[in-house]
Structure I
Amino acid sequence: MRIYKPIKQTFITQGFGLLNTVPELIPMYQELGLIGHNGLDFSAPINTPIYYNASVKGTVWKMGIYNDGCKYLNILVSDCGNNKMYQFRYLHLLDWNVQPGQVLEGGELIAYADNTGKYSKGSHLHFDLSPMVANGNSFDYAEPGNGYGGQIDVSPFYDNRFIKDVMIQQLGQAISLIQKILNFLKGRS
């Protein structure tokens, strides 16, 4: 299974894991019981089209609104290459373009971006990936106690075109850190 960008003209504004978490947001994630950011955030003005972004078919599993007002869409994916089930989750949506049970091919329009939910800091798309295990007629997170709510790092599944975007994001974070250090040192002199 390969994963592509879910938005055509976008960049990553926050990566997965503690090292890629915007430092000012760490207390918010800790309030949610997370070590750090549990997915990828993509820049997306309100009403930006979002596309199903995998090389394998997916099935719309759940869609709705969380208690905090965040609209979401969950898609189940069976990766035939390793016989595992995954859940793709898309958050902070304006509207959906799919129905529960619908089978999707890569590149199909699934939703539109917005700024929904108490924890959203502006219009964007949060995308994350979770390994799942069957539990009767439903599914559970395979790694619920991993510190990220069961979500895992998406990077091992990136398509090569996606890697360039991640490298640009990491370079931007390094430049930002260097700028903060220089500003600190400038203030001390």
Structure II
Amino acid sequence: MNIDKHSELNRRFADLMRSVQDGDGSAYILLLREVTPLIRRVVRSRRKFLQATDIEDLVQDILLALHAVRTTYDPGRPFLPWLIAIIRNRLAETARRFMRREAHVENLAVTFSEEAANSASEVYRDPEALRQAITNLPPGQRQAVEMLKLREMSLKEAAAKSGASVGALKVSVHRAMASLKKALKG
């Protein structure tokens, strides 16, 4: 992309985002329509190994992140570096989430051939009791557990979705886990 085209896009997107921040819904639709192909190109170039459906999932995830942080855009600054930072952060978070899942799966590998040697004495094996214990948590703690532990959302994602601060979510999860341990031991 030549410098003139880059500057023109920055101005266009910055103007649209300014209108979005002022509450212009049609500008928002137009902005999303125009940035989506750009986001798709960046994702394809950085994740060449992904299938088309996975790329589209990432594009949608990035668009959701853009929506969640749209108020953080400073209209006095260039738009494209801000957008690229969002894309880069979402790609990194997706990679971290994938690695956590892969690490979890690898930890499930059989260590010994005999079943008795592989039993985990500390694993809780009554899903209905666990489900009931989670249901009995106060709403804020239950929401924090559902987002952070069950859906494996990052603290930033959960904070954006719930409106709670990262610190409040950490405290809620800590208290919820203590309450669940107590409830499930009894």
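All of the numbers you see were taken from the coordinates with simple rules; none came from a lab. Quantities reported herein were computed from a predicted structural model and do not represent experimental measurements.
Where does the value 41, 23, 11 come from, among I, II, when semi-axes √(5λ) of the Cα gyration tensor in Å is the thing being computed? Walk me through the numbers on the way to the answer.
Working: I: 29, 18, 17; II: 41, 23, 11.
Going through each structure in turn, the value belongs to II.
When Cα Rg over 2.2 N^0.38 Å, for residues 49-152 alone is computed across structures I, II, the figure 1.55 traces back to II.
Matching task: -23500 is the computed value of helix-only ellipticity at 222 nm (-39500 (n - 2.57) for each DSSP H run of 4 or more, over all residues; to 500). Pick the structure from I, II.
Details: I: -6000; II: -23500.
The structure behind it is II.
Any idea which of I, II comes out highest on relative contact order in percent (Cα under 8 Å, 6 or more apart)? Walk me through the numbers before you get to the answer.
On the way: I: 23; II: 16.
Largest one: structure I.
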